[in-house]
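What follows are several structures.
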Structure 1
Amino acid sequence: MKNVVLIGLVLLLLSCNSKTEKMFPIAQDLTQSVYTSVTIQPDSLYQAYAIVAGILDKNFVEEGDVVKKSQAIAQIINNAPVLNTQNAKLSLDLAKENYNGSAAILSGIKDEIEAANLKYKNDSINFFRQQNLWTQSIGSKADFDAKLLNYQLSQNTLTLLKNKYYQTKNQLNTSVKQAQNNYQTSLISTKDFTVKSAVNGKVYALYKSSGELVNTMEPVASIGSAKTFIIEMLVDEVDIVKIVKNQEVLITLDAYTGKVLEGKVSKIYPKKDERNQTFKVEAIFVNPPEVLYPGLSGEANIVISKKENVLTIPRNYLINSNQVKTAEGLITIKIGLQNMEFVEVIDGITKETYIYKPE
């Protein structure tokens, strides 16, 4: 009876060994790709900010509206810029009046110059007349010195007034230009209270309602292309060196279950995101679906390379990354292209070699 049981155990062990999975290598087309997550975003998507702070008066558009470049999106109200503009206009008018007006400062200096010029001419005549007399030994030295002093003083006064005139003219002219610049700046600030679209596109979000406070740190709206969408992918730093422009991308979106969409790599961002150690890569659809929304998510495979009719084995048949188990024992093979399921066998075994799945 014991012998019967022993024979049964041996037969059971042999039958288990005979069930070890084995197969021949398969000739097939092989594709190597890089897996990545996907987020769909409109092309040229950006957030519109107000340049100045204030209260939102009203939104001129609604979410989903198509807008043109420079079209008004929202209006902000604030009385301070209006008052600043009025004050700047008053300062400009005063500067122009001082420079060009009938009561201008320059007119007063001109009158002083004319009076000084008359005095200079009179003192000049008196001095040269006294000088002629003095050369003839007529008159006193005191009279001659007095006429000379008056002549020199009037000459200096005239020169100083002329210098004062040109200096004052330059200062007033500068004041006019500064007032003009301040006025123009205030006008620009007033216009900045209208937020406008920077692109032709669609309004995807409005973040403020009428009556709410608007500042320069928070966006007013989100605007992007109405028709063109970008496929945003995050590629691990290990795989980024394999990615080049125009590579084929196979996309599956959660919103389109079971449908594979095709795209092409269009842009590779060179800066790594230190938070998740990935690089941002963009692709565009070859034939986009009719309906797309910002934020749609899914998965993608960026095709790195393809080979047709190559000898392959499943990855789970590999031992130590480059060996397979055969009837003759472990054999080292040369591996080529590989993906998540299969690897290409370049050398070491043939399509007629039985390989066994590792236990």
Structure 2
Amino acid sequence: MAEIHLKSLAHSYSEVPSGPDDYAIRHLDHVWQKGGAYALLGPSGCGKSTMLNIISGLVQPSEGDVLFDGKRVNELSPRDRNIAQVFQFPVIYDSMTVYQNLAFPLKNTGVPASQIRARVHEIAEILEIEDQLNKKAKNLTADEKQKVSMGRGLVRDDVSAILFDEPLTVIDPQLKWKLRRKLKQIHEQFDITMVYVTHDQLEASTFADKIAVMYGGQIVQFGTPTELFEQPNHTFVGFFIGSPGMNLIEVTRCQGGVCFDDIQVPMAPWQVEVLKRSPSTNIKIGIRPEFIQASGMASDDTFEAQVLDLEDLGTYKIMTVQLGTQKLKVRLTEDHEAQVGSDVHLSFPGQWLKLYVDEFLVEEQE
């Protein structure tokens, strides 16, 4: 296992990059601590796979250093970095049996046959493929092949880290949750540094202790699933995490707070002071559907909105409302009474109403 430090890292696939848009990875500093279970989460094209390939040595970064336990490894090959990587689609030898596929990485490093046998059976038992060890890989289903591919990454216990690049894409949906739990179990059992790339927030939160959210070639937040949900550091994190995502409203400054569509939203005194000091006009407020309070009764701190739609999801409802020109999502309990076309009164608790300037969260300074 190794601590992996990406130091002043940037990468462009253009020979002569002319600006930030030419970079798949923009300048970043990030550390994956030894023995951690991490997820790298973001949409397609945000730079996740590029970062993973830079760590493994398949791609040389345009700028910056990759450090393993403080040692620069930029020029080392993937083999010399001692990294195991599991790709989106199975990488196995069809002509070999399942046993031979799992044993292959160990044979290459000179592990004695008795140890190979014990380790292969241990990993096969964890992945529940013991009964397939003598099968030819070409006769396996896509699900089974990916299990073997994952096993090839997990079978070595001397690796610096294991990198998973969206490994459950070809897995049947009913098996995904089970395999995520298996990977978590393996991490807890063997204390291996694991980085799991995905665009699926459920996969990320099920597997990882901490999640790095990527957007536009940068890690915009690194934290626990709870931190990403309750305290999104960037508007993209607010939008991307949660179902539905955070309500985000463009606003302007006004006396004692911010305004949109002649609706004034009070802010805390420290937030008002921050706005006074900032020259930016890119100002947004955000609040998650779960934290908006809806009532049939008006009060001094509520805003009147109209119910446009109600979606009953069984254990809860999602209500779409019109507030000024803004459409907002509100999460309701299953027994909450509301009707399309009726008026509803909303309040935004100050604890959960977030202020963003230039897309980043404004936080109170202690």
Structure 3
Amino acid sequence: MNDAVPKDAVLNAMFVDDDKEIIEQCRQLVPDQIGEYVVRWTMFDSFEEAVNMMDEKKYDIVVTDVYKGRALSGKLNVNEADNRASSVVERAKALGFSFIVMYSDGACPTDIALSPSLQFVDKATPSPPFPQSITAVLGSMLETRGAIVQVMTKLRRELESDAAGYIWGFLEANWDALSVDADFATSGLERLIRRRASIQMNEMIGAQGMTRRLNADAYDYYVMPVLPGDLRLGTLLLKKCNDGNSAFFIVLTPHCHMARQGDKPPRADRILLAECIPSIVLTEKGLRQLEGKKTRIPASSVGTPEGRYCFLPEFCGVPDLYIDLMRLTSVEMQSIDAEYTRVALVDSPFAEAVQSSMARFYANVGHRNLFDYTAK
């Protein structure tokens, strides 16, 4: 391997075709480097063997023929029952992110939805000829989305080696104390590893090592898409209005009031919402440009009385928003999913910070100033 190539840019790839002549042809012609990525190919002449091997090894690239027994014949009539690519594609997608390219001199299967990371190549296309056509598609995929697999490779390596002491060292030093808990050997161990792994992946950024990050950004604010289940404090909702416009709202009711206990309905029959106003509407300025960086107008400097607004940053279709704690509404619990779309969840501790701001805002008690008689 070229020493100049970062180890995160080395990709494992499988090539699947039950025609041995095609396999031998492609073994000689598919390149070991595509763009900035080194590609380690493994050839399979059996669809079943390829699917089984996916459970043993992670493949970043999956290239597969579609139909069983289809040599480069130019025959366009195919039997959908001979489609073997579906099983390969389904297994690859179930095991994580991969760049997938299907190819055939027949039609693309109708039961597979193509996407930026799942493409179909007509093997009979003369320009570029097969298998260069495969390389061209993969090159485009890696150029635009290759960072995804680089990050995934980096995180897998960190979990196993770079910061091993944070998980494995902790378990080694505390195993006896942890084992006292009767649930540790079953669910406790898995929950502990999951939690510490999430902390490690969140806090270990770049070459900083394990250290608490001081600042947050929009990536930290939201869980998107919203995980299934009960409504939670901080759920960001979108409502379609009668005039064709839409409005954002955030749930301010605590989790415990909205949770279902078995077959029992939640304790809350109504949900408290606060309307969220787009920055451009509220300030008529949008985002200001300062030294090339986006800067938001602080919530504390927008509107009166002080403490009325809380800021939510722009992210994946959600504009910069100001939560207006004076635009509150109460809606029936059962009408939420009928009238609103769950867009995202404002994650902890940001959702709790909004709830705390609301408590402070409405707990303010004013009084008259004390007259200073000594000043006379």
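Each value in this text was obtained by applying a stated rule to the coordinates, not by laboratory testing. These numbers come from a predicted model, not from an experiment. Cβ atoms are built from the backbone, for glycine too; each structure is taken alone.
Odds and ends about this structure:
- Comparing mean count of other Cβ atoms within 10 Å over residues 249-256 across structures 1, 2, 3, the highest figure comes from 3.
- Identity of the structure behind 4.4 (criterion: distance in nm of label points 7 Å out along Cα→Cβ at positions 129 and 225, calculated), options 1, 2, 3: 3
- Distance in nm of label points 7 Å out along Cα→Cβ at positions 25 and 233 - highest-scoring structure of 1, 2, 3: 3
- Looking at relative contact order in percent (Cα under 8 Å, 6 or more apart) for structures 1, 2, 3, the greatest value goes to 1.
- Highest-scoring label, criterion being Rg/Rh (Cα atoms, Kirkwood Rh), among 1, 2, 3: 1
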